[in-house]
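Where a number appears in this text, it was derived from the coordinates with a stated rule and is not lab data. Just so you know, these numbers come straight off a predicted model, no measurement behind them. Cβ atoms are built from the backbone, for glycine too; each structure is taken alone.
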Structure 1
Amino acid sequence: MTVETPEPPRLDRWLTAHLKELSRNRIQKLIDWEYVRLNGTVCTNKKAGVQVGDAIAVTIPATKPLEITAEAIPLDILYEDEQLVIVNKPAGLVVHPAPGNMSGTLVNALLAHCGEQLTGIGGVERPGIVHRLDKDTTGAIVVAKTELAHHHLQAQMKAKTARREYLGVVYGAPRTDRGTIDAPTGRHPSDRKRQTIVPPLKGGRYAVTHWQVAERLNNFTLMRFRLETGRTHQIRVHCAHVGHPIVGDPTYGSGRSVGVNLPGQALHAEQLTLVHPVSGEPVTAIAPLPPHFLKLLAVLHNRTV
């Protein structure tokens, strides 16, 4: 009789299970950056097996001072406590700094709002950021104020227990009232700023968007979207893929005028529901529609009369 010996746990997974205040992503970075020793030797292999009796030492490096300047940018706060803050992001506000765009972002505003509390949470350049919204997509976005909250909220996003619901206006009229778009996405092969549908064998990542018609407006449709995954530009790419691009989308849209001066795509993260990382209670934030979105709906309603 053959007795199978269970494989030893991976180093990154073992550390994640025992250092609950750190996310797995953070632990993997510590391993990559040579801050983890296995039996006295630096180990940069996150898949290294951990055996009973192994000595593991983890060094948490001192937080680097942020090179990002706090800016007193007004924020529309939907919910806030000592663990997290949910903001109603306006169009035109980039979530986190990047080369050539180090100011005027949501992170700059949050550093002014929260002070040093955000320093180092989730990384130097993206303190507290759990997920993101495109520059011109409006609505609810959650930011962690503690390492515990960051780890907990990221796990909810990964496990799909955090619920993100969007409203968007698309061109055309879907034949059915609800459906699911299951199409892997990835970076466009010739345009690095765009995403597109990419087969899994060529690097496409699993992407699923659930949709439902909220209102039919002649040759336009107000739709509700629920994300099962959170890929870059996911809703925008999926809508264009099925022939109903988001109105006003400069990258994936049709370019047709609708008679309203929109700042970008008519896509709004209306509702965010999550589990509080400390209390375990559900937290739901609802972001009211921005003026340009309301104006677009008013114009389309008038056309249907």
Structure 2
Amino acid sequence: MTTMTADRLAQVAQEFLRFKRAMGIPYWRAEFVLNEFVRFVRQHWGDSGEVMLDEAITRWCARVAGRKAVTLANEFGVLRQLCLYRRRHDPLSYVPEHAMAPVKASVFLPYIFSHDEVHRVLEAARSHDGRFIWASMLHTLILVLYCTGLRLGEAVRLHTSDVDLEHGIFMIQRSKGRSRIVAMRADLVAALRDYAAERQRLLRSCRQADPGAFFVRLNASPLTVASASNAIRRLLRQLGIKPADGRIGARPYEFRHAFAVHRLTAWACDGVDIHTKLPSLSAYLGHQNIIGTEVYLKATPRLLELASSRFEQHLREARPPQ
């Protein structure tokens, strides 16, 4: 069996991270998991005390009772990748079996905005009066989220150089370990041109140099994910779409979900086989694989009904003549 010390484990973890990043994979979340695992080993076995690697991983996975299966599987996956990396140099090195933390399907179903709710949020954003969050910027940000399905962080971190209004595309840089091009409709391009002009007037009035960020606050500083999220949550609460207290209910991220479901529903209403469209939608959204996109097929009763009707029609057409 494989034995390790915390000091040796920390060294191997750094070598592993350098290996992954040399291939262009940021692995920031994985670095956090590895650091926590090394800290766990230090706390229980000291800096130089030897421990069986399988025992350390087993105790690490069981350290908190009642954890979500998906969270546990994600953390376990990082440790398993570390062990596979060690096996490249030592064929007999321990690698845990997948059964230790089997990936289970997430039961999470997103909140899907109705078309009416999207219009209400956009109208409320037009009249927003905040200390740093100005109406035109907030309205344009929400428009981008709903019309493209960008993640909130992807939209907020856009630079002016990432927004090509001449060709109607966004360049999303290094999100979830990869970059992609996101096309936009002509009406969104027009809205972004209007915002870009207002943005320039704001910078001139503040007498500030251009910070490079596409979305800026009233003091000309770059918009942050936290301030954008807080502003959108306040709008949702004001409109009664989100409860006044707590973390339950609709979130800013739901505009991405609404984009996906509304797009799939429109295809289904047009008689398109939505299953053939899933790979394209998956690539557009920047999903690692189609599994992350399939969850939208069960997101609303309307979409389920349309998909079911389409499948029944396909079966009827496929039946051989009597």
Exercise for review: Identify the structure, out of 1, 2, from whose coordinates helix-only ellipticity at 222 nm (-39500 (n - 2.57) for each DSSP H run of 4 or more, over all residues; to 500) was calculated to give -6000.
Suggested key: 1
Point to revise | Computed 0.60 for FRET efficiency 1/(1 + (r/R0)^6) of positions 224 and 296 (r between Cβ atoms, R0 = 30 Å, to 0.05) - originating structure among 1, 2 | key: 2
**Study point:** Structure (1, 2) behind the derived value 3.3 of distance in nm of label points 7 Å out along Cα→Cβ at positions 184 and 240
**Key:** 2
**Study point:** For Kirkwood radius over Cα pairs in Å computed as 21.4, the structure of 1, 2 it came from
**Key:** 1
